[in-house]
Structure I
């Protein structure tokens, strides 16, 4: 099974950054309790008041089921409420390569 990765880029007004960061632990806790297949999340601060949320799911189906639930719990809602606007949302597959292995089609190390 391939790990699915949710990539959500959004804007947060400077005056809402503190609320976003304060809400993050509650959002992650709610995901852990309520979202089947949730593996973890990383939040990246970008230039120009933008952020990138990188969320890993056991499968694409788990990601889709989570998306259908929306902000159904207080921690998730508090995090979403701090977001001013969505820039983009994508789903991809995580390509896992162990140390010493090459990406498919890559030249082996010399």
Structure II
């Protein structure tokens, strides 16, 4: 059977985990496909926040700091804790970020992770 991609969207790991669990596990709870199981294990291990928080945080990073969606997603996926880690992720953006903006982003990530 040929499958077509109808729609594609960039999403966080937390959102991907929710989709896989909702769609695959509910349809076939005893799934034994190694690729699917490895993907689920990876996403469970490395998803740092809930899917709803991830979506809200991505949106806030884009609005408040003018980040591209892919950059915001990577920041949410990795949840950097230091200015150096965050600056590496911001390197793909077309502008420079002030020290205050960097600290504001880190504080936002920290407060989201703790809540």
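What follows is calculated from the coordinates using simple rules that are stated; it is not laboratory data. If you're wondering where the values come from, they're calculated on a predicted model, not measured in any experiment. Cβ atoms are built from the backbone, for glycine too; each structure is taken alone.
Looking across I, II, the calculation of distance in nm of label points 7 Å out along Cα→Cβ at positions 38 and 94 that yields 3.8 traces back to II. One of I, II was used to compute relative contact order in percent (Cα under 8 Å, 6 or more apart), and the answer was 27. Which one was it? Source structure for this number: II. Computing helix-only ellipticity at 222 nm (-39500 (n - 2.57) for each DSSP H run of 4 or more, over all residues; to 500) across structures I, II gives -10000 for structure I. One of I, II was used to calculate mean count of other Cβ atoms within 10 Å over residues 6-13, giving 12.0; which? Considering all the candidates, the number was obtained from II.
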